[in-house]
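Each in structure tokens, the structures are laid out below.
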Structure P
Amino acid sequence: MDRLFEGYRRFRTETWPTEAARYQELATVGQSPETLVIACSDSRVDPQTIFDAGPGELFIVRNVAALVPPYKPDSGYHGTSAALEFSVRVLKVKRIVVMGHAQCGGVQAMARGAPEEARDFVEPWMQIAKPALKNVPDDLDPDQFLSRCETEVVRLSLANLMTFPWVEEAVSAGRLELNGCRFAIRTGALEVYDGERFAPVT
């Protein structure tokens with residue numbers, strides 16, 4: 001905890017003095033972010049850092065592999081779907097960004113099998129992504145194969161978003177846009193999906 005407390009003290013002495021008014025306004029009037037980011041839980045891929053966003057700008061949900069499950073309202077536990085519902089139907093966000101990334105452990109677990117220690121929850125969770133494999137050629141080298149899997153999982157999540165009736169309705173009405181991207185940890189480069197391919201953001 002010492003490392004975390006040191007970070008908090010820096011926040012209070014360096015960041016808080018310039019951001020206090022914004023936090024106080026957010027506490028008074030509530031949040032109204034325009035963007036929902038669905039990102040991986042990977043510690044190397046922080047949307048607020050990558051998009052240089054301030055307090056109140058992004059509504060963020062993070063899970064293994066930045067997956068969006070299909071619409072399935074039942075008695076199960078649906079953390080990602082709950083965040084999606086709240087951001088779209090209550091906060092009225094204007095855009096959703098699904099952000100995958102290179103070297104994703106969840107995608108590796110889907111493509112190559114989960115580690116023995118991660119089979120209670122990671123393995124069944126990543127079954128959501130299995131349909132993405134049908135779009136990945138078998139003859140790619142291992143690195144290319146995983147990279148292609150990572151982009152196909154983003155595409156799958158974008159397709160799954162459209163199974164939520166209130167997402168589909170908002171997109172059709174022009175109130176909501178869906179975006180996909182992939183972040184390269186080693187280079188810091190971001191690629192965005194244009195509907196056909198992933199291209200670098202310049």
Structure Q
Amino acid sequence: MYLWLKQRYYFFNRSLMKNICVFCGSSRGFDRSYEAGSREFGKVMADEGFNLVYGGANIGLMKVVADEMLAGGREVYGVMPHFLADKEIAHEGITRMHLVESMAERKQVMAGISDAFVILPGGVGTMDEFFEALSWNQLKIMNKPIAILNLNGFFDHLVDFLDHALEEKFLRKEHRMNLILEKEPKALFEKLKVFKFVEPVEWVERLKIKGY
């Protein structure tokens with residue numbers, strides 16, 4: 001599966017962008033602005049004509065986005081390991097549910113059928129998915145757009161960390177430039193539609209020579 005995914009990533013045509021993978025929380029969060037913002041995001045995404053790929057749950061912000069997409073007449077694809085589906089948190093109203101064996105396979109399948117990624121507020125699982133996608137871009141396993149919707153400043157500290165990592169030479173400028181950051185859904189989708197991947201220089205060779 002890995003080699004197939006890698007080949008798909010390299011020959012991805014952004015003019016055919018159709019399916020967007022959304023990583024977000026299985027909780028709705030304490031502040032209701034996260035739910036409201038996610039609901040608006042789902043509505044705008046449906047209006048823009050995209051389909052949703054997500055973790056398949058019927059709880060949290062995941063359900064909020066999925067329900068808005070369904071209400072907008074769009075297709076929704078869930079990807080969930082069997083052990084989570086057994087906990088009765090699988091959304092039964094979506095277009096199609098892909099059941100897989102592990103969390104690792106879940107991420108591979110989600111990436112394989114998606115043309116871009118958007119990150120909404122969430123916890124450890126959301127961050128795991130975000131950083132894996134970011135690292136795949138960095139390693140040239142793929143070159144797909146990744147965007148953060150910074151609802152109510154939720155990701156301010158994450159952005160500070162990335163900028164600090166850039167300043168301290170643990171993150172390349174090109175890799176940071178390939179990350180879209182917006183506070184409003186419409187602005188985010190406008191950037192996604194015109195995204196151009198910044199090809200990293202031969203940073204591995206630089207690491208061998210300079211160490212950073």
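Quick note: the coordinates plus some simple rules give every number you see, no bench work behind them. Not measured: the values here are computed from a predicted model. Cβ atoms are built from the backbone, for glycine too; each structure is taken alone.
If helix-only ellipticity at 222 nm (-39500 (n - 2.57) for each DSSP H run of 4 or more, over all residues; to 500) comes out at -14000 when worked out from the coordinates, which of P, Q was used?
Q
Hey, distance in nm of label points 7 Å out along Cα→Cβ at positions 39 and 175 derived from one of P, Q reads 3.8; which structure?
Q
Can you tell which of P, Q yields 0.45 when FRET efficiency 1/(1 + (r/R0)^6) of positions 87 and 167 (r between Cβ atoms, R0 = 41 Å, to 0.05) is derived from it?
This figure was derived from Q.
Looking at percent of Cα pairs over 32 Å apart, point out which structure of P, Q has the largest value.
P
Suppose you compute FRET efficiency 1/(1 + (r/R0)^6) of positions 31 and 119 (r between Cβ atoms, R0 = 41 Å, to 0.05) for every structure in P, Q: which one lands on 0.65?
Derived from P, not from the others.
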